[in-house]
Structure P
Amino acid sequence: MSEPLQQRVYVWQLPVRACHWLIFLSFVVLSASGYYIGNPFIVVTGTAGQHFVTGWFRVVHFYAAIVLTLAVLSRIVWMFRGNRYARWDQFVPWSRERRRGIVEMHRYYVFLKDRPPPGAGHNPLAGFTYLFVYGLLLLQAATGLGLYGGAAHVGSPLRWFGFLANAFGGLQFTRWLHHGFMWLIWGFFVHHVISALLFSWKEGTGTMESIFSGYRFVGPDDAPEVREGGRQP
């Protein structure tokens, strides 16, 4: 009996999936709370001392920012400790094969090829794009720390980060950057979800489902462990 064309392969390890969802969920909370902080619209009665509406939004925003920053940093650390699909060379096109794959994947996206380059993890173009997305997330964290440091009370250790606001051109411009980075990241998120859905439907490899289970269905050309007749733990 012939072997199946595709096998179930463990691609996304638990730390990768955990960081993925923590980044997404914390960014949703940050976007909602940050938008309110910049445009407060809840009207309360009585004196301001009796309420803490905007203050609570700031508290939620601050703790969500901690989750986002730690998740991004953890994912960067895992680029040096994870399996072959999580490694840094999946993002930085260090090899000639990955650089060639960026061109080939672009040709596939613009309908000049009928099949994408083989691979079970991030395709070369997506991995290279994520490199800039992680850069944006780090800049978002840096501008947020700069804004918080500029408004922190005297004696707070967070005041030390106020120099970041000056490095970005002052509080007002830092606030503008912080807001703009949010929309850039949301633009990526929308494209990311649509691409994942389309790719999962067209290729039938379980791309969308893999971010929950960690497993994808791949062929011998996509994953070394399929060629070798085994699975990567």
Structure Q
Amino acid sequence: MRGVRGLAVGGIGAAALAAMLVGLLHVVPPSAAVNPMRRTISEYGLLETAWVFNTALIVLAAGSAAVLASLVARGVVRLASFGGVALVLWTASLPAIVLFPKHNWAVGPSMSGTVHRAFALVGFLSLPAAALAIGWAWRSQARWRAHAYRTVILGWCSLLCFSPLAYAILSQPITGVRWWRAVPLGAVERLVAASEVVIVLALGWWAARARERDEPVGAVDPTPAGARGGSARSGLA
């Protein structure tokens, strides 16, 4: 199944290219003038170089779709599962962010801006959730244990990166400080985005290393439950 492996490798390359394009926006004008500590990544979508930012998101979406397809083909994840659906949500959120660009809330509310914010939140949370579900489902299988634990760790790291935003939002009624001012929003968002690109790369590497579909997710593990602490194939992935 060389085609499946090529799909996974292509997904890895696409994710790396997307990260390079966004990184380039930090050092070339006019986007270099954007404060990376306070301004969100979506700010790049409002500049004359918006096509670079939009291209990066579409390329990342394509790479994520390729990784998902290869994971399904290898039997690492079922599409009709929590992990599969979460990966679909992540992939779909990226082009949606392009279609509904960031809004300047200083001039008033906007439907496009609200949709943009909603899809950004979905994307930020769905990918680490998928990583946790997929990794946890395979944690007891010696064959993929290293990939599984790596994926779980990356999922938790991504959620940890997101935690300052969660704190800012939840503490706003108590502190009275607007959530987007309570933390260095741009820095936190970039950290979350970087962690999620790493998750895509790790999932792509897992799919590239899986050589055959001889143990599809949902298969019965012949090892007695008492000897392995429960079934690893809970179907979550």
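Read the figures in this text as sums done on the coordinates, not as results from a lab. What you see is a predicted model, and the numbers here were worked out from it, not measured in a lab. Cβ atoms are built from the backbone, for glycine too; each structure is taken alone.
Suppose you compute distance in nm of label points 7 Å out along Cα→Cβ at positions 73 and 209 for every structure in P, Q: which one lands on 2.0?
Q
If Rg and Dmax of the Cα atoms in Å, for residues 65-192 alone is computed to be 17.0, 56, which of P, Q is the source? Present the calculation step by step, with values, prior to reporting the outcome.
Details: P: 18.2, 61; Q: 17.0, 56.
Source structure: Q.
Where is distance in nm of label points 7 Å out along Cα→Cβ at positions 25 and 113 largest, in which of P, Q?
The maximum falls on structure P.
Given a value of -21000 for helix-only ellipticity at 222 nm (-39500 (n - 2.57) for each DSSP H run of 4 or more, over all residues; to 500), calculated from one of P, Q, which structure does it belong to?
Source structure for this number: P.
Rank structures P, Q by Cα Rg over 2.2 N^0.38 Å and report only the one at the top, that is, the highest. Please list the in-between numbers first.
Details: P: 1.23; Q: 1.09.
Of structures P, Q, the maximum of Cα Rg over 2.2 N^0.38 Å occurs in P.
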